[in-house]
Structures are given as C-alpha cells and as structure tokens.
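In structure tokens below, several structures.
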Structure 1
Amino acid sequence: MRYMSASFGAMGAALLVSSVHAQCSSPVGCFIAHDGLGCNNAQCCEAVCATDPFCCQVKWDSFCVNGANAICFDCGFELSGSCFEINEPACDDGACCTTVCAIDPACCKFTWDTFCIANAVVECAGCGKPGAGSCFEVHLNVGCGSADCCTLSCSADPFCCESIWDSICVGEAFSFCLPPCAADLSHDGKVDAADLGVMLGAWGVSPVGDLDLDADTDAADLGLLLGAWGTCEP
C-alpha cells in the first residue's frame with residue numbers, strides 16, 4: 001500500500017475527499033488494472049481510495065485491484081451480492097450478513113453457500129417465524145410462514161425475501177410448495193364436500209388440513225380448498 005507524502009497536507013486531503021466521488025465513475029471494473037482513475041462501482045471505489053488515494057489521483061493499478069479484492073467483498077458491499085443467492089464471501093445486507101456470519105463464520109471467510117442462505121432466510125427474512133404471513137397470500141412482509149416453502153421461493157426469487165411477498169412470490173409458492181391436488185384431502189380425485197368435512201374435522205392445530213404450511217388448519221387453508229373446488233387434475 002502507498003501513503004500520501006507529508007507535503008500532501010490538509011488541503012490536499014480535503015481536495016481528495018471532494019474529488020473521490022467524481023473519480024469513481026470509470027466504466028472499467030474495480031478488479032481490472034487500468035491507467036484511468038477509480039472504477040465503476042462507487043461504493044468499492046470510494047472505500048479503496050480512502051485507504052489508497054493513489055487509485056483516485058494517478059491510476060487504478062494492481063495495488064488498487066488488490067485493495068478492491070480485500071475490501072469490497074465484505075458485509076454491506078453491493079458487490080458481495082444478495083444474501084439469498086450463492087456468492088463470494090459475505091453479502092450486501094450489512095445487518096443480515098453480520099448476523100449470519102456470527103452463526104457461521106465461514107460465510108464471511110470462504111463462500112456464501114446454501115448453508116448461509118438457509119440461515120439468512122430464517123434470521124433476516126423471517127421465513128417460518130410467527131407473523132411472517134402466509135406463503136400463499138400477498139402481504140407486505142418479507143418471507144412467509146413456512147420455512148421450507150420460503151427458502152425454495154427466495155432461492156428462485158430473492159426479491160421475496162428482500163422487499164415484499166408479492167403476487168409473483170405467491171405464484172412461486174404454489175408452484176414450488178404445493179403438491180398436485182393438495183386440497184384433495186379425501187384422496188378421491190376431486191375437491192368437494194368430503195374434503196371440506198376433513199378440513200373442518202382438523203380445524204385448529206391439526207396439520208391434516210394445513211394447505212398453507214403454517215402448522216395449523218384455519219381460514220387461510222379453507223380459502224385454498226375452496227379455490228381448488230372441483231375435479232382434481234394431478
């Protein structure tokens with residue numbers, strides 16, 4: 001690493017701070033050495049130039065690339081990628097990343113793998129936690145009440161664990177999580193009064209009629225059953 005000379009002084013340091021952002025708009029990636037100033041990711045560029053001003057004053061050389069590799073794959077950096085996808089170490093949500101890495105330090109040292117994602121969906125997206133909301137209904141929460149279904153949906157579409165559980169997430173939950181003819185509780189090839197009777201008999205904490213995978217049988221399950229009324233086609 002290089003350091004500012006003593007002659008750089010306070011005025012030079014002030015000028016550097018004011019100019020760093022302007023130098024961080026290069027079209028060249030932060031992991032490619034080049035003769036220009038800065039790189040194409042402002043967050044990474046500013047972090048590197050804060051430790052090595054040369055990178056924003058003279059050129060973005062191999063030392064700058066090494067700095068980017070050391071700094072920019074860390075908790076909270078957008079280059080780290082989503083906490084709900086396999087990535088290099090760490091992920092882009094600082095709080096979630098810190099929580100998961102406290103449970104499994106390998107997630108911040110080696111690779112953000114499926115084990116890290118599994119922890120993220122529970123600890124950060126609320127998958128499977130009380131009050132998370134049904135996986136089969138639109139709601140403003142992230143994640144949904146079934147940890148397994150939530151994990152499947154968020155692995156395919158991280159938005160569902162990062163923003164809200166919208167109609168697309170609901171559609172994915174139906175596709176990934178419900179077996180064909182799930183509402184055919186009497187197993188006779190159709191959804192009708194017999195299935196309604198089975199569900200009402202299981203009303204409450206029994207999982208027999210639990211179509212929305214939230215560990216009980218209630219009005220949400222009844223809605224799914226009525227929506228599937230008629231001939232069941234596997």
Structure 2
Amino acid sequence: MTGHNNLNDAPQVGGALAHLAVTDWAPRVVLLGRQGSGKGTQADRLAALYHVPHISTGEAFRAAVREGTELGRTAQVYMDRGDLVPDDVTVGVLREHLVKEAGLGSGHPGGFVLDGFPRNMSQAVALGEMTGLDVVVNLDVSTEEVLRRIAGRRVCLDCKASYNVVNDAPKVAGTCDHCGGQLVQRDDDTEEAIRRRLQLYESETAPLVDWYTEQGLLATVDASGSPDEVTERTVQAIEAARRREALR
C-alpha cells in the first residue's frame with residue numbers, strides 16, 4: 001500500500017468524518033493488524049486528520065532506493081533477489097525516514113502514523129530505542145473478512161495507489177482516481193498465498209500485541225465494517241490514549 005509522506009498529497013477526509021472530535025496534537029501511532037485489516041487506508045486517514053506523516057515500510061524503502069543511500073543500495077540487493085530485507089537494514093532505513101519525515105532526533109520531533117513496522121520483536125525493541133509511542137492500535141478483523149477484502153484488492157500499475165472493490169472502490173471501475181492508471185489484482189493475492197502470509201503474521205507479529213499490552217500502549221479496535229466506521233473507532237482509541245496520558 002502506498003503511504004502519503006508528503007502531507008500535501010494526503011487524501012482529504014470525507015464529510016462523513018467531519019464530526020470526529022480530533023484534538024490538536026501530533027500523536028505517535030503504530031498500526032498493527034493482519035494483511036487486509038485496512039492499515040494503509042486508516043493510516044492515510046489518520047495522517048490527514050492529525051496532520052502528521054504516514055510512514056510505511058514500502059515508502060521508506062522506495063525513498064532510500066530512489067535517493068541512492070547506502071542502506072537503500074543494500075536493501076535493493078535483497079529486494080532484487082526476492083529475499084526478505086534483514087532487520088538491521090530495515091531498522092536503519094526506517095530510522096533515516098523518520099529523521100527526514102518526522103524530525104526524529106531534531107529536538108522537536110513530530111508525530112507520525114507507522115504502518116507495516118514493527119513486524120517482529122527485534123524491530124519493536126529497535127523502535128522503542130528510537131522514539132516513544134503514544135498508542136499502538138491493533139486493527140482486529142477475522143480471517144474470513146481478510147480473505148474477502150484481499151480478494152477485492154486492486155493496485156494501480158502506475159502510482160501504486162490501493163483500492164478495494166468491496167469497500168473502497170475507485171470512481172471508475174478499473175481506473176485509478178489519482179492518475180488514471182490501470183488497476184490490477186496482485187499475483188500474490190490468491191487465497192493460498194494470503195493464508196501463508198496470515199500464518200507468518202501470527203508467528204512473528206501477533207506476539208507484539210501482548211508486548212505492547214504489557215507496556216500499556218495497546219488499543220484493540222474492531223476493524224470490521226466500513227472504512228468510516230473503523231476510522232471513527234480508531235480516532236476514539238487515539239483520543240482515549242491522550243486523555244490517559246494527561247491523567248498521569
């Protein structure tokens with residue numbers, strides 16, 4: 001899923017969400033959830049609502065490769081081979097991206113919405129050493145719903161924007177709203193491939209739910225229903241985290 005790290009490119013949140021009680025702060029948010037839980041869609045919306053960057057691992061890698069950084073060149077070698085990028089390289093790429101996009105280490109760091117990171121305990125520990133967090137939102141959705149959603153996923157061949165014919169369809173079928181490019185289904189969005197990815201998530205990423213719960217950071221949000229409904233629940237969880245922090 002594509003991330004909007006330039007706020008000028010972030011989508012405008014629709015009028016249906018204009019009533020949301022969003023306070024004036026820049027939260028540091030991590031989104032967890034199975035593939036198909038809607039992390040990319042919700043991250044884009046939260047970034048627009050709170051005026052913070054949406055930081056995704058995919059965009060961080062693309063930026064590092066595009067800019068020709070040492071870590072970007074290293075990551076490209078692994079990606080070209082179809083191998084997983086090692087944790088130390090992934091963490092380094094994310095750190096550089098957070099410095100650039102969210103002012104990490106500047107003395108005046110801003111908020112962010114992290115999507116797709118951390119994926120395992122090693123990455124979670126590294127993130128904790130980089131920055132504090134305000135809330136970790138776990139978007140909870142059933143396997144059956146994930147399979148239904150992913151079967152409807154489409155991605156633009158040109159700008160890589162993501163859609164879903166089930167609950168986030170483009171205005172014109174098969175055509176990207178942003179650039180007019182052709183929308184296609186990913187080759188790895190078959191049911192067998194999806195189930196393999198869900199098994200990997202349960203073994204590597206799901207344990208983070210317990211870890212962040214122990215830290216008092218986790219908020220589990222029901223991610224079923226329409227994107228607007230999920231955004232409303234997620235905003236309520238983020239605002240509740242702020243109120244808890246104010247009471248400490």
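Rule-based calculations on the coordinates, nothing more; no lab input. These numbers come from a predicted model, not from an experiment. Cβ atoms are built from the backbone, for glycine too; each structure is taken alone.
When FRET efficiency 1/(1 + (r/R0)^6) of positions 78 and 206 (r between Cβ atoms, R0 = 41 Å, to 0.05) is calculated for each of structures 1, 2, structure 2 comes out greatest. 1, 2: which one has distance in nm of label points 7 Å out along Cα→Cβ at positions 142 and 158, as calculated, at 1.1? Considering all the candidates, the number was obtained from 1. Look at relative contact order in percent (Cα under 8 Å, 6 or more apart) for each of 1, 2: the largest one is in 2. State the single structure among 1, 2 that was used to calculate percent of Cα pairs over 22 Å apart, for residues 126-213 alone, giving 32. Structure 1 accounts for this read-out.
Consider the structures 1, 2: one of them gives -12500 for helix-only ellipticity at 222 nm (-39500 (n - 2.57) for each DSSP H run of 4 or more, over all residues; to 500) as calculated from the coordinates. Say which. Of the structures listed, the value fits 1. When semi-axes √(5λ) of the Cα gyration tensor in Å is computed across structures 1, 2, the figure 25, 23, 19 traces back to 2.
For the read-out distance in nm of label points 7 Å out along Cα→Cβ at positions 134 and 150, a value of 1.7 was computed from one structure; give its label from 1, 2. Computing distance in nm of label points 7 Å out along Cα→Cβ at positions 134 and 150 on every structure in 1, 2 gives 1.7 only for 1.
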